[in-house]
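Take a look at the structures listed below.
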Structure I
Amino acid sequence: MAVQEAVEFAEADGNTLVVIAGDHETGGMSVGGYDEYESKPEILHDVTATGNTMAEELNDDRSNAAEVLEEYANIDISEEEAARIQSSEEPALEINTVISEHAYVGWTSDAHTGTDVPLYAFGPGSEEFNGLLDNTDLPTRMT
């Protein structure tokens, strides 16, 4: 909501430049994967907690994995998927993997990537924010 409010302010003010930029891309997300030509990113709309938060909700033996994913991701997991979460050394990562598999979303990394990130600008001077830009040039262009 904050971006919408900033743009509405800039529209009314007429002298405000709004710039929205990420400092990096993480994960290298792709759609269609797991040996399927399929994509169900809409599944991600129902996910209401991070893998870490869901892992914290697991009981000591993690036998409630199916209930946790049903509650926080609206996903019915198989017994095999529950067993993977139960036996994982990193249950949060395994939860994220199970959710990604259901959505057919793949990842090339669990860290930053070199992929370009979107840059949006609205208002006076917004024409200075076109094309491929180095993130270190943004403050200069803003001034």
Structure II
Amino acid sequence: MLTVSDTRTSDTDESGPAVADTLMEAGAVQVETGIIRDDISEIRNTLSEMVSRCDAVFTTGGTGFGPRDVTPEATAPLLDRWAHSLVELIRLKGSEETKFAHASRGIAGIAGQTLIVNLSGSPSGAEQGIAALLPILPHILSQLRGGGH
């Protein structure tokens, strides 16, 4: 769970802890968290490190239209395969709650055997995004580990 923000600290970040708590409540064995700046190189390097040791990496923040929102651009070169359907699901579920759900440019895909998903930086958007994925997340992770359909 990686929060990408120039303004959040461990004391002010609400999105990262909300997603981490949701994952733990859903049965995750371990959730690693961190906060980094909106910097393409820093995001890409941190994601690369996390991919080497995590089954899934979720980011919050940096998916909007602001000049410093570069999380998708930092994530894209790491992906071996795209998972457009996951961000479609996140945006569709989110649009049931807010018209701003489609203002997220987040992407998703597979780097090696690790799922990477960019979630919105807003606490409610991040929570809605992870909630949309939870029903299918165990199946996806099983498949990434070589499990059947």
Structure III
Amino acid sequence: MNGKLILEAVGSWMIPGFGFFMRGCRIRALVLFVIIEGTFFLGLVFTGGVTPPVLDASGGGIISFLTFIIQLGNGLSGFLSFGASLWSANMKAQGLIPSPLVVFFAGYPPKALFDQASMYLLVSGAMNYFAVTNFYDRYKTKDKKS
């Protein structure tokens, strides 16, 4: 297995379009980045955020867990939002007020649009998973022939 291809695929997961950019497909990389990160940013604007999964004995936690995994498909953006969510919750538990930037990336669950906004993050993460698998499938056979 080609190590360079694996690194580019992981880079594509962390930064949408990275692998295509490294392979010279600059326009495709830019379009993927703008669409995926734009959808993610729109979800943040509508007060959505990547929150930890709720695992409970009722069995409903599997949906929460899968949603969390797909939202992390955004790579760095997803981890940034998840980290902000944990940080914000920790600060609130200590009686502190998180900064507006932390609140922006963490989302605000009591808001009416939180669930819909989090769906934007979910769709964005799924699009990035598809983009990464498309990149890997496109170049794995080309690398074997070289």
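Please treat every number below as a calculation from the coordinates, not as lab data. Values in this document were obtained by computation on a predicted structure and should not be read as measured data. Cβ atoms are built from the backbone, for glycine too; each structure is taken alone.
Taking distance in nm of label points 7 Å out along Cα→Cβ at positions 3 and 43 for each of I, II, III, which is largest?
If we compare distance in nm of label points 7 Å out along Cα→Cβ at positions 3 and 43 over I, II, III, the biggest value is for III.
If you rank structures I, II, III by relative contact order in percent (Cα under 8 Å, 6 or more apart), which sits at the top with the largest value?
I
For Cα Rg over 2.2 N^0.38 Å, for residues 11-82 alone, find whichever of I, II, III sits highest and give me its label.
Comparing I, II, III by Cα Rg over 2.2 N^0.38 Å, for residues 11-82 alone, the maximum is at I.
Taking Cα Rg over 2.2 N^0.38 Å as the quantity of interest, name the structure among I, II, III where it is greatest.
Across I, II, III, Cα Rg over 2.2 N^0.38 Å peaks for I.
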